[in-house]
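None of the figures in this text is laboratory data; all of them are computed from the coordinates on show. If you're wondering where the values come from, they're calculated on a predicted model, not measured in any experiment. Cβ atoms are built from the backbone, for glycine too; each structure is taken alone.
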Structure I
Amino acid sequence: MYSVRLNVSVALPSPGAPRTKRFEAIIDSGATRCMFHCDIGRFLALDIRSGEKEVTQGIGGLTDTYLHDIALYIPGGPVTIKAAFKEDLPIPALLGMNGFFEHFVITFNQSALMCEIERVYRA
C-alpha cells in the first residue's frame with residue numbers, strides 16, 4: 001500500500017458553485033473510496049447526515065459515514081465523485097479507489113520517492 005499527498009479543492013457539483021481553498025489530501029491505495037472530514041462538507045453547506053449512510057471499517061473499527069456527490073478539483077480539471085464524509089477523520093481527506101483511482105493511472109516509484117498521476121479521459 002502506498003500513500004502520497006496532493007493539493008485539491010472541492011465544490012458542490014453544480015455550475016458556479018464556490019470551491020474550498022486548496023487543502024492537502026492523501027492518495028491512499030488502501031482506501032476503498034474518497035473520504036473527507038465533515039468540516040469540509042459543512043463549509044460547502046452540506047447537511048452531512050442527509051446523505052446516504054454507509055458503515056465503513058477502518059483502523060479504528062466500524063464507523064458511520066455519509067455519501068454525497070461533490071466536484072473534486074485536481075490537475076486536469078474537475079471530476080464529479082460520490083464521497084464519504086466522516087466526523088472523526090484525523091486528516092482533511094483521503095483519495096481512494098472509488099472516485100479517484102478510476103479517473104487516473106497512478107504510478108508509485110518507491111526508489112525515487114515520487115508518484116506520477118495521469119488523467120484517464122473517457123468518451
Structure II
Amino acid sequence: MPDPRFGAAINCIDGRAQEPVTRWLKERYHLDHVDVITEPGADGALLAQPGLAEQIRSKALLSIQRHAASVVAIAGHHDCLANPASASEHREQIRRCAAMLRLSWSLPVTVVGLWVNERWEVEEVDA
C-alpha cells in the first residue's frame with residue numbers, strides 16, 4: 001500500500017473555515033490527509049507577531065519533515081472575529097503570508113494562498 005499523501009493548512013481556529021480548506025486541498029492536490037495548524041485570524045496574526053510566526057513555521061516544518069507534506073496553504077476567511085479585515089485586506093495579507101512562507105521560511109514545498117468567501121467556498125489567491 002502506498003504511503004498516504006499529506007498537505008498542511010495554516011488556518012484560523014474558526015471551524016467554519018476548516019472543512020472547505022481541507023476538502024479543497026485534498027481535491028486539488030490529491031491528498032489523503034491535511035495537517036491543520038490553527039491560530040485565530042492566522043493570516044493577520046502571522047504578519048503581526050514574529051514570535052508566533054516562528055512557532056507556526058516549526059509546525060509546518062514538522063508536517064513537511066515527518067509526514068512529507070507536499071503543499072502548505074495559508075488561509076483566511078470571511079467573517080473572521082480575530083481578524084475583522086475586509087476581503088481585499090485579507091487577500092493582501094494572504095499574499096504577503098504566502099510570500100513569507102516561500103521566501104523567508106524557504107519551505108521546500110508548494111505554497112498556496114486561500115480565501116474562504118462568504119459562501120464558504122475556497123478561492124485561490126494569486127501570490
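Comparing distance in nm of label points 7 Å out along Cα→Cβ at positions 41 and 113 across structures I, II, the highest figure is found for I.
Among candidates I, II, the computation of helix-only ellipticity at 222 nm (-39500 (n - 2.57) for each DSSP H run of 4 or more, over all residues; to 500) that gave -14000 used structure II. From I, II, which structure was distance in nm of label points 7 Å out along Cα→Cβ at positions 17 and 97 = 2.6 calculated on? Answer by label: I. Of the structures labelled I, II, which one yields -0.59, -1.32 when log10 I(q)/I(0) by the Debye sum over Cα atoms at q = 0.15, 0.22 Å⁻¹ is computed from its coordinates? Corresponding structure: II. When distance in nm of label points 7 Å out along Cα→Cβ at positions 73 and 105 is computed for each of I, II, the one that comes out at 1.4 is II.
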